[in-house]
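Alright, structures below, take your time with them.
No lab work stands behind these numbers, since they all come straight from the coordinates. Every value quoted in this text rests on a predicted model; they were computed, and no experiment measured them. Cβ atoms are built from the backbone, for glycine too; each structure is taken alone.
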Structure P
Amino acid sequence: MNINLPAGFDPASRVWIYQGHRPFTTLEATATKHLLDSFVRNWQSHGTPVKGYAGIFYNQFIIFMADETASGVSGCSTDSSVRLIRQIEQQTDIRLFDRLDLAFYIDGKVELISMTQFPHALKTRRLAAGSLYFNNTIQTKEELESNWPSPLKDSWLGVRYLNQAEAASPAPAK
């Protein structure tokens, strides 16, 4: 799956991904996009403009990107983006900091499965090694373009849980 990112950003550009607990409505997406655009136009780190980008993807994720080859990103400039996400949460009533929901691309749409339900989804085969997982722990533009989403088996989650599930499964009869 291909995501459209702006050209001219270094592959090592830093990325932050915020996942909503539900999709944005059309009105919410429009208002949020205006906030993101305004923020990026004015994003600074110690008085220096940040070469940045922010967008909504799959109607459920907000992604920030900063090209640190152009200018560094300080803790204060990162904090300002977090404050914007908190503002968006308040305006839309969409939770964007909930890390206990895992996002998968199933049947042409984003589907959230709670971390507590994840083992059951594997056991019942709702999810499999090839299921597309949105790994929101990635940190660079290059990873974003190549590994988001990616097959569950290729993610930290797959390494941790698929190996456990395989070990717990009985061996096939000979």
Structure Q
Amino acid sequence: MTVNTEHEPRVARIDPAQADPAVRESFDNFIRVRGKVPNLFRISARRPQIGRTLAMHLDAVMGPGEVEQQLKELIAVRVSQVNGCEYCLASHGLLAKRYGATDAQIAALAEGDATAFDPAWRAALDAAGEATAGGGRLADATFDRLAAGWTEEQIVEIVAVIGVFNYFNRFANMLDIPITR
């Protein structure tokens, strides 16, 4: 796999200043929060309804909820590691660190090692790796570990993070989206 960091993606990015009104609010939100619009959203804006709903879904899944932000970012990182998505790894590795994750934790996750985390977090991170590698399936024992440490509402949120990043990873990889600089 090659990582596109310098070349143009397979589909051209939309200039935020020229964005369709349907994605303007999400673009403004990205600029307010991150200082720029991520390339994935500049490309998905080629179909404004898709770009807008992707941004809304990301906000719903990764915004404030029942699960700590750091864990959600680490789940995004783990899914992206398994899928080999350098685009999402670059973005969500930085965000995970912003929320308190360390380089050592991220490196351990790259090796499939979540033993440094408490049992509930380890169950969520292990579920992310297993579901991603296994086509979305979780063994009963893995789910039982999730259920031992999380409420049903939290499990839905954890599974949503796993699912959305499997989607975003595939979108970014198929379109060879370069890391947002």
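Annotations for the structure displayed:
- With mean count of other Cβ atoms within 10 Å over residues 79-86 derived as 22.2, matching label from P, Q: Q
- Of the structures P, Q, the one that -11000 was derived from, the read-out being helix-only ellipticity at 222 nm (-39500 (n - 2.57) for each DSSP H run of 4 or more, over all residues; to 500): P
- Entry that produces 31 once relative contact order in percent (Cα under 8 Å, 6 or more apart) is calculated, selected from P, Q: Q
- At a computed 32 (percent of Cα pairs over 25 Å apart), which of P, Q: Q
- Label whose coordinates, when percent of Cα pairs over 21 Å apart, for residues 31-110 alone is calculated, return 31 (choices P, Q): Q
- Distance in nm of label points 7 Å out along Cα→Cβ at positions 39 and 63 from the coordinates reads 2.7; which among P, Q: Q
- Structure (P, Q) behind the derived value -1.13, -1.27, -1.31 of log10 I(q)/I(0) by the Debye sum over Cα atoms at q = 0.30, 0.34, 0.36 Å⁻¹, for residues 95-134 alone: P
- At a computed 12.2 (mean count of other Cβ atoms within 10 Å over residues 15-22), which of P, Q: Q
- In this comparison of P, Q, the computed figure 1.0 for distance in nm of label points 7 Å out along Cα→Cβ at positions 127 and 143 is attributed to Q.
- Origin of the value 2.3, where distance in nm of label points 7 Å out along Cα→Cβ at positions 47 and 87 was derived from one of P, Q: P
- When FRET efficiency 1/(1 + (r/R0)^6) of positions 71 and 151 (r between Cβ atoms, R0 = 25 Å, to 0.05) is computed across structures P, Q, the figure 0.95 traces back to Q.
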